[in-house]
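Each structure below is given as structure tokens.
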Structure 1
Amino acid sequence: MRIVRFTPSRKTSLGNDPQFGIFENKDSIRLISGDPLYTGILPLDEVINISEVRLLAPVIPRSKVVCIGKNYADHATEMGGDVPKEPIIFLKPNTSIIGPDEIIRWPADSSRVDHEVELAIVISRICKDVPKEKYSDVIFGYTIANDVTARDLQKIDGQWTRAKSFDTFCPIGPWIETEFKPGNQKISASVAGEIKQSARLDQMVFDIPTIIAFVTRIMTLLPGDLILTGTPAGIGPMVPGSKVSVTIEGIGELVNTVAK
């Protein structure tokens, strides 16, 4: 099931507030009553055409975005480091979230802004100290993320907070896929139509159960929190004006444009 969050793109009877729906096919969305993370998935009778709405980020974390660094061996190598012995985590603020077709804003502080395609986990409930064998109990679904990074600032600072935290630096979407099962699906990124990153999800150093168990040993996760699971090799710059596409087989494609 693909859960979308949207707002009307033109005047309709839907009002102006963001709403949730089930993306049933390439043309239609069935409305949902309330927020699926808090009130459950309650489909309504009303169906609208995709042309009548603008898709938004499918979830806005009320708390945090947890990211896993160097979780593909080839990416660890290209960053000049060893494969980590346990997950490396850092945070992005929820204010960095944008949705499909929104603009990634190049900050004046940076001279190089990179793409990083990642599988994102959407957390379903409050959880702490989740054992590996129970990991699926706390996952609502999966979406696609672009962990946008000001690479030059990352090198200058020697840590990642500023480089990863600018507004618009976490595009996610286009929907949450609730039935997705991570395996050997292809994950890729392209800039201006040229493929830059391409790998398989089973190349991750730490798998989803390990990530969930590790993160929840450290911090409590809340409904709607995101975990970005790392990016493969091939990171590189996105020049202003370029269109960036990040895709995961079985979920879909997330497209954004870069602008100063």
Structure 2
Amino acid sequence: MKNNKAKHLIENALNSLTESLENGQSDELKKYLQTMSRFHQYSLRNVMLIALQKPSATHVAGFHTWKKLDRFVKKGENGIVIIAPLVYKKETVENDDNSSNVTEINGFKAVYVFDISQTDGDELPEFARVHGNPSRYQEMLGNFISSNGIILEYSDTLHADGCSTGGKITIRSGLSPAQDFSVKVHELAHEFLHHTGEKLSKTQKETEAEAVAYVVCQSIGLDTNSAFSDYIQLYKGDKEMLIRSIQRIKDVSGRILTGLT
């Protein structure tokens, strides 16, 4: 892609992304966050228990939580046992000097949760995704990643869509062509920007990587909808952070777009 054309596309894309961030969260993101807030954050011990009993689990919740989401546990399904904290009724302990202390007696109990695959009912709101067909750019991007000495691999067990580890990009198998392309650009941006030892916040790193992915995806004609601004706002990124990183985003976007030839 010629340099002048790339610059023009980058400017247009960044203006569009800035406007989306100014407009705030999309209705889809609000619905998604409201639903996800009903799922408990599980301890490492409980994550291990879930993985041992049902390795394919993606979203787990208790029987009553699923009911609140208008989903119902299928008849005959066996629950997944996890450990929940148990707080007994507070009791007052009288001291010899007539003062008293209020104490809590804590314990643990086994409770059952169920994976979404064990339930039926209303569909959960999905996080916005990029759509379209990157066609020939898919192969070009793979070649560009390799030409920069970066290993590209796919995994059936990766929980995130992608991962950058400095010299290696891993992508979750089974993504749509558009999502696969977008995630690869996102992780490539991490490779170019965030393995230098420079101290940056998680929010800044994700804002920069997702902004680069947005610019590149929009520049080749993919349908970006609200996917990228939603992702940035999920990490608490905003217009001001985007502007602070604008030159870094432009430089890496231009580098990638120039490589897609």
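No lab work stands behind these numbers, since they all come straight from the coordinates. Only a predicted model underlies this, so the values are computations on that prediction, with no experimental measurement involved. Cβ atoms are built from the backbone, for glycine too; each structure is taken alone.
Worth pointing out:
- Structures 1, 2, by mean count of other Cβ atoms within 10 Å over residues 135-142: label with the highest value: 1
- In this comparison of 1, 2, the computed figure 0.20 for FRET efficiency 1/(1 + (r/R0)^6) of positions 47 and 207 (r between Cβ atoms, R0 = 30 Å, to 0.05) is attributed to 1.
- Between structures 1, 2, the calculation of distance in nm of label points 7 Å out along Cα→Cβ at positions 7 and 23 yields its largest number for 2.
- Given -14500 for helix-only ellipticity at 222 nm (-39500 (n - 2.57) for each DSSP H run of 4 or more, over all residues; to 500), calculated: source structure among 1, 2: 2
- Structure (1, 2) behind the derived value 0.97 of Cα Rg over 2.2 N^0.38 Å: 1
- Test item: distance in nm of label points 7 Å out along Cα→Cβ at positions 143 and 159 calculated as 3.8, pick one of 1, 2: 2
- When distance in nm of label points 7 Å out along Cα→Cβ at positions 39 and 79 is calculated for each of 1, 2, the greatest value falls to 1.
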